[in-house]
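Listed after this line are the structures, all set down as structure tokens.
Since every read-out is calculated from the coordinates, none of them should be taken as a lab result. No experiment lies behind these values; they were computed from the predicted model shown. Cβ atoms are built from the backbone, for glycine too; each structure is taken alone.
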Structure P
Amino acid sequence: MNAVVVDTNVILAAKGMSEQACPDCVVACQERLNEIIEGSERVVIDDDWVILREYIDYLEDDDSPADPRNGAHFLEWFIRNYENPEACAQVPITPSEDGTGFEELPDVFSPFDADDHKFIVVAVVYEDVYQKKATILQSVDSQWYSSRNLFIENGLIVEFICEENIRHLHERREKRRHSEGR
């Protein structure tokens, strides 16, 4: 069975809670999460539930009904299934001594947003434990898109669900950086 690490921004985009996600991206994220619910893949999280707690925070912040097409539906399904080994794999991660990261994070990814480290670490540890790769699902984070070659060079697989949307965001960000002289 294939495994995926679901970045929270995929869930937020599916729920319509990401202003960066165009309407096509929202639908693509909804469809991708529904594929997981239908049993085509196993979700990978950490055994300290850092990712699960983040998911729960977004579920609790949402008053909308669990529409079968949106991220809230995925969250509810996942909350019911995170202990089911057919639906979820939990891998051990080690918080760093200073509490700002994880021991398993490859140094090359240290400059990434600290909130994203957990997704990278879980994919790395999953491969170490299961000798299989877990695909990281990403929707609209342009830093991930601009680092796509870095992921490839380090043996990590990232699926950009909204590739056209994220490419557009990346190009806008790069244009802005160049116009500001960075």
Structure Q
Amino acid sequence: MSKTVKNMIMRDYTTRMGEVETALVIGVRGLNAKDTTKLRAGLAKKKMKVTIVRNALAKKTFEGGKLKPLTEFFSESTALAYGGASIIELTREVVELTKAMPKVELRAAMLDGEIFKGKAGVTELSKFPTKDEAIGQVVALVISPAKKVVAQVLGPGRNVAGLVKAIEAKLEKGEAIAKAG
């Protein structure tokens, strides 16, 4: 391959993935065209992308960039999955889609500089909460004690309101109310 073509491919990688900070490395060796299309289409619905890369050129392109730690997992037929709302949503989608495609190899994913290696690591990452889910969990934890305090404060008030209502009902019926002693 000529140097001009190599430079064009590297520019394409930079254009496509220059701003990408997190990605998933997958092996696609032995994957047929039908499965590749199914994988791409499944991810495209959620604004996620898959790019098959030439290992040496991708390593050279990502040298010194945010994706450099993932380049150690580039071997044989390699593809990078990226995009979507978060790497967690991306890994969830890829893990789900690849259940029907045993030839797809989950090699590594990166979140905040931490590498999750192999199928086990990528699957573990897919079980993490997304940013929105984590915020929801924190809000629930913060609100839970407040709900209990409000219930404790309102409890006696409800009891008094119930007693007042019972007294009112007895008075409306003309019944006598006994003094508490």
Next on the checklist: Once mean count of other Cβ atoms within 10 Å over residues 5-12 is calculated for all of P, Q, which comes out largest?
Outcome noted: P
Checklist entry - A value of 5.0 was derived for distance in nm of label points 7 Å out along Cα→Cβ at positions 45 and 165; which structure in P, Q was it taken from? => result Q
Item to check | Label whose coordinates, when relative contact order in percent (Cα under 8 Å, 6 or more apart) is calculated, return 26 (choices P, Q) | outcome: P
Checklist entry - Here Cα extents along the principal axes in Å was calculated and came to 105, 35, 26; which of the structures P, Q was it taken from? => result Q
Checklist entry - Quick one: distance in nm of label points 7 Å out along Cα→Cβ at positions 13 and 141 came out at 1.2 when computed from one of P, Q, so which one is it? => result P
Checklist entry - One of P, Q was used to compute mean count of other Cβ atoms within 10 Å over residues 29-36, and the answer was 20.5. Which one was it? => result P
Checklist entry - Which one of P, Q has helix-only ellipticity at 222 nm (-39500 (n - 2.57) for each DSSP H run of 4 or more, over all residues; to 500), as calculated from the coordinates, equal to -14000? => result P
Checklist entry - mean count of other Cβ atoms within 10 Å over residues 85-92 was computed and gave 20.5; which structure, P, Q, did it come from? => result Q
Checklist entry - A value of 0.75 was computed for FRET efficiency 1/(1 + (r/R0)^6) of positions 77 and 101 (r between Cβ atoms, R0 = 35 Å, to 0.05); which of P, Q is the source structure? => result P
